Structure P
């Protein structure tokens with residue numbers, strides 16, 4: 001950690017000194033050459049400590065340990081919130097789509113799962129409708145979700 005502090009202090013000092021030199025230097029080709037030299041000096045100041053043989057950078061010194069159970073609990077909670085929100089929005093979307101096409105439905109229940117790529121996949125759409133037009137309901141939902149199982153249930157939700 002002392003090495004990192006030394007690098008930062010050295011870079012700051014060289015930066016301040018080079019800024020003063022740059023302000024005092026005359027315009028023209030000499031200023032361009034001076035800027036190049038000052039840049040190289042700054043790079044050398046930063047790189048030199050890393051080139052020493054006793055410098056060892058270990059990530060173990062800087063990592064923060066975490067409790068796997070807490071991490072898993074938080075991840076499960078986040079997933080449940082995402083699933084709940086997705087189910088709600090999809091249900092509202094399909095209820096509106098069915099209503100726009102003149103189909104009265106009491107509820108639309110969406111079944112979601114995670115696929116092998118950890119993406120949400122809609123596996124089943126269950127429509128509770130009082131109407132007998134199952135083919136029209138299937139057609140409307142399958143137009144949006146062609147690989148999804150659609151189940152139309154007559155009557156109210158349980």
Structure Q
């Protein structure tokens with residue numbers, strides 16, 4: 001018989017989210033990758049600290065790296081603390097990495113992290129294969145969002 005879980009226990013706790021990425025980029029595919037972290041980095045993330053707003057992923061020597069993400073130092077980490085903005089290795093299968101590298105090189109796409117979260121005790125990063133939007137695409141997105149908001153408000157008034 002399986003052990004009952006606590007009703008408030010959340011298996012997928014989002015630590016950091018890059019909400020701006022959906023506006024700046026046209027997302028094509030989303031991949032899940034593990035991330036190699038030190039102990040103090042995990043502790044800092046468990047407190048809900050960390051940002052991926054200005055970060056990106058890149059392929060170097062057949063390995064996938066998360067660059068420019070910020071995980072602040074752990075308050076009780078003393079001399080074992082980590083460097084907050086160091087590049088972190090993302091863990092994916094070789095075939096997926098080579099596929100991503102091909103898409104980035106051939107199609108001119110970008111690898112953008114959209115979410116960092118805990119899943120079953122492990123830190124995962126959602127990496128999106130995306131293409132940058134032009135200014136007119138961004139204006140179109142804003143118009144569509146406003147019309148949806150107005151229609152929801154009109155439907156709400158009718159009720």
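Quick note: the coordinates plus some simple rules give every number you see, no bench work behind them. Not measured: the values here are computed from a predicted model. Cβ atoms are built from the backbone, for glycine too; each structure is taken alone.
Who wins on distance in nm of label points 7 Å out along Cα→Cβ at positions 20 and 148 among P, Q, i.e. which is largest? That would be structure P. Matching task: 31 is the computed value of relative contact order in percent (Cα under 8 Å, 6 or more apart). Pick the structure from P, Q. Going label by label, the one that fits is Q.
Of the structures labelled P, Q, one was used to calculate mean count of other Cβ atoms within 10 Å over residues 68-75, giving 9.5. Name it. Going through each structure in turn, the value belongs to P. Suppose Cα Rg over 2.2 N^0.38 Å works out to 2.15; of P, Q, which structure was it derived from? Working through the options, I get structure P.
Could you figure out which one of P, Q the value -20000 for helix-only ellipticity at 222 nm (-39500 (n - 2.57) for each DSSP H run of 4 or more, over all residues; to 500) was computed from?
Only structure P yields this read-out.
Thinking of P, Q, which structure, once distance in nm of label points 7 Å out along Cα→Cβ at positions 76 and 124 is computed, gives back 2.3?
Values: P: 2.3; Q: 2.9.
That value comes from structure P.
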